[in-house]
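There are structures below to look over.
A short reminder: the numbers here are calculations on the coordinates, not readings from a lab. Since we're looking at a predicted model, the values are computed, not measured. Cβ atoms are built from the backbone, for glycine too; each structure is taken alone.
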Structure I
Amino acid sequence: MNLNNYLVEGIAFNRQKNKEMIAQQKNLKREYLIYKQNGGRLPITDFKDPKKLQYEKDKKANPKMYPNFQVWEKINLDKREREANIVEKETRNRRRLAQAKHEESIAAKNKAKLR
């Protein structure tokens, strides 16, 4: 008797799970259809990926500069590295200047103590 109850519960659970999966797929297809109608070109597997969406926007704005996703990704990686290097240099300079000011203030205090 208990075994039959478990089987029935398992079947009901699987049906509910299947209904949820079907509903999710329908929602995904609906969103993809809206995306395609708005001029999107990406496949259904990639249309929610933020990187690919940004690539698509950039390609629409400048198709000669970004012939494919790999080129776009390399260009953006180079740009991010350049920006990171600039920020790093600025922080090093700020830190060095702050250290120099600190050492000057300590030297001034030591001179005052000696007098």
Structure II
Amino acid sequence: MKKEEFETLYKKVIKLEDKINHLLEDLDGTKELIKPYIQFHRPLITISTLKDKYWHCNCPVIIEGKLVRHSVYLGVKDKYEGKDDKKLIKLSQIKIEELLRKKYPQMFD
């Protein structure tokens, strides 16, 4: 490899490293910004049965260091095929989001 080629490639490596470091810093900053909001906009939802007759779901929310679980009734068990039923999953997401929007409107403004 000629010296000119090496210098060109070396400068390119330095520039790319700087860009990567800048992007990583930006990524870390953005993650810190969305950290308190992620549990409201992308809640961790668990679907289960209630009294072996009904579907319900819940999601944990950490507020001021305390864990609070919010539950929502989804319907009769016979109406859906199982936990993996796409309609049931979609319904649980909609219902939990409605509940969280009502209880914590400041997190969605």
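Out of I, II, choose the structure whose coordinates give Rg/Rh (Cα atoms, Kirkwood Rh) equal to 1.45 when calculated.
Matching structure: I.
As an exercise: helix-only ellipticity at 222 nm (-39500 (n - 2.57) for each DSSP H run of 4 or more, over all residues; to 500), calculated from one structure in I, II, equals -29500. Which structure is it?
Only structure I yields this read-out.
Of the structures I, II, report the one carrying the highest value of distance in nm of label points 7 Å out along Cα→Cβ at positions 28 and 100.
When distance in nm of label points 7 Å out along Cα→Cβ at positions 28 and 100 is calculated for I, II, structure I comes out on top.
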